[in-house]
Structure I
Amino acid sequence: MNQDAFDRFSDAPVSRLIGFKVAHGSQEDRELGRAIVELDVDERFHNPMGRVHGGILSALADAATGIAFGRTLDAGQDFSTVDLQIQYMRPVKSRQLIAKAWVKQRGLRIGFVECEIRDSRDRLIASASCTCTTIDL
């Protein structure tokens, strides 16, 4: 994982714990607030029904949206997620998941971020949206 000064959110301890792989962010990704986060899922992530637990998908969406928003921050700023909404479209057992997130609208303090999680066959697994707030350090 590459970690530029503006991309400090890509290498969070939770990313290492769960196994998120964050795509390197370009200058354009910073300007537009975009992120791609991948996760290879298998039975370690299953719920009692033998499918990937919704909390794992939510954590993946939260990571992708947070990184996308975090990339838009200036030095001396941090952020917090205010809310996260997720819709589960289809179950998954084991596959590579790709979460693509982008800032839909950003103001001085509040930003709205969208995310789609797809599998390696490009099937929509989940869709999420979140609201983030900027914090001056």
Structure II
Amino acid sequence: MEVKDAMITPVVTVAPDSTIVEAAILMRDSNVGSLVVVENSEVKGILTDRDIATRVVPIKPDLKDAAVTDYMSDDPITVMPNTLVMEALDIMKRRKVKRLPVVFAGKLRGIIALVDIAETLEPTTRDLMTGLKESRHNV
């Protein structure tokens, strides 16, 4: 299975010059835990709810003037739509990230998160376990 079969579209994005407050409101209203930071259709970074909680709030309690670009993770790891899901999972594990923007021809096409992979693999895992259980009874 390829990433394009499990990724989420459209992606909720934010401009680098948006404020942290605007970003947090957008996350809340969109019910997402991350925003891909995009400028001129190019992925510049990713801002997560964890970034806000651990990198912004303790340092800058007055968030009115805090800019997304100052707290986002620069140059995020991305994958292409034809990347295998298991390869994306391996990248997440090695790089210790939970989300990967999906980019093709320099443009954001989607995003895949650890939870998306888990949900995608769950039916396969269930079918495999059922098949193993049935084969055990037929021995």
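The numbers here are math on the coordinates, done by the rules we state, and not lab data. Here the structure is a predicted model, which is why all the values come from computation and not from measurement.
Assign the value 25, calculated as relative contact order in percent (Cα under 8 Å, 6 or more apart), to the correct structure from I, II.
Answer by label: I.
Figure out for me which of the structures I, II the number 123 belongs to, where volume of the Cα convex hull per residue in Å³ was derived from the coordinates.
Source structure: II.
If helix-only ellipticity at 222 nm (-39500 (n - 2.57) for each DSSP H run of 4 or more, over all residues; to 500) is computed to be -6000, which of I, II is the source?
For helix-only ellipticity at 222 nm (-39500 (n - 2.57) for each DSSP H run of 4 or more, over all residues; to 500), the value -6000 is produced by structure I.
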